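So, here come the structures, one by one.
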Structure I
Amino acid sequence: MTEPGYIFSEDFSVRDYECDIQGIVNNANYQHYLEHARHEFLISRGVSFARLHEEGTDLIVTRVEIDYKYPLRSGDKFVVSLHIRRQGNVRLVFVQDIFRKPDRKHIVHAEVTGIVTKKGKPVSPVHVAEKLGLEQEINRNRLK
């Protein structure tokens, strides 16, 4: 179920090996959760990351900002939710939040900025947004 205010949500569980000696999720694993949710979002919209690449189109992360608010522990269940906005002419920003279940404790807020390239050169993200059915969404939430 998609969380209110987001266009996609994916459920996860913390696995023992993702935790460090302190018994909390190692900070690097949050990037794995965020990336997996973005890939699942593409799949949910019928877009294959591999097929895009075969067509000469790549989605490349150029910046990751993560605010760690509270740690997850082994066995915790959580949800990663996202929405997208456009920034400038070539950037897309995936705004992602992680909430622990069932209490909705806010764990992480992240903004993952990326660009779309065609044959190695930055291009407008509009054709990818169209494939995702989000052209209006990214233009409505556009930042200069």
Structure II
Amino acid sequence: MSAKKSDKLPEHTLKPARRTGKYLFLLLLVIGAGLLSRRVAGVPLMVGDMLYAVMMYVIVRFFFRSARALIVAAVSAGICYAIEISQLCHPPLLLAIRRTPLGGLVLGQGFLWSDLAAYTLGVLLCVAATGVVRQYREWRRSVKAKRKYD
């Protein structure tokens, strides 16, 4: 019995392990670059904040792979903004978490308006990159289809 075209799985579900590995690799690369950006002299602090937003975009994209890029960007930016705004609150539990190395990296230390701008630029960069990758895949698919019929 042959499967109908509508019975086929979407492309993003065909190789989940391979895609998971790509997301994990990209996530580790972004985290490494973000940590390195804080250690290298001359790198503006905004770069690390942009990479924080890129990291959040990759995490959200991992869980919502079929969502539109603008939705993923909005959720990612919203999470980054919420974490930044939480820096205006100083309950003892949050302060204790922020004093730990990991807590300080994840939750930050102090509110800055410029961080919100960096997060916005980071997620917009991700939207642009997602669009470029999508266009490249469509072009590659069309070239393969054209070769198939040549």
Structure III
Amino acid sequence: MNRAKIAEDFFMNKGFKCSQAVFEVFRDRYDISYDTAMKLSSAFAGGSGEGGACGAVAAAFMVISMECGTSDLEKSEVFRDVLGLIEEFSRIFRDRNDTIKCVELTGVEVFTDEGFEKFVESKTKEKKCSSFVKESVEILEEILSLK
């Protein structure tokens, strides 16, 4: 099974948040534990509660940082390269979905009681979010040449 399908399965059947599912399928490439990965990526689901980027997109940004970032604060060119990849990812995702913002993608604010109820009743997770998880992984593999 490929990473995109595994991430989709984690999200749909194993209780992972969208951000956790995307980050988890790349975790084997990094020296971090399952527990650490789950904690790091947990806050981004649902647009981080503030109408921000889709959690799957935010996790993709984390993967780009892990793949291409640096801890050397003197290497500003690396930061520019990372931002370039984030822009490329965002452009591709927007081309497919018009936006990267959770509330615009889903049509609901999942962190309100009313929004979460609508999210569940309208089966947004199944109808929309699962594809955002899968697409995020596919775009990452494409732009980072990871298979």
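A short reminder: the numbers here are calculations on the coordinates, not readings from a lab. Computed from a predicted structure; not experimentally measured.
I, II, III: which one has helix-only ellipticity at 222 nm (-39500 (n - 2.57) for each DSSP H run of 4 or more, over all residues; to 500), as calculated, at -19000? Label of the source structure: III. For which of the structures I, II, III does the calculation of Cα extents along the principal axes in Å return 44, 29, 27? Derived from I, not from the others.
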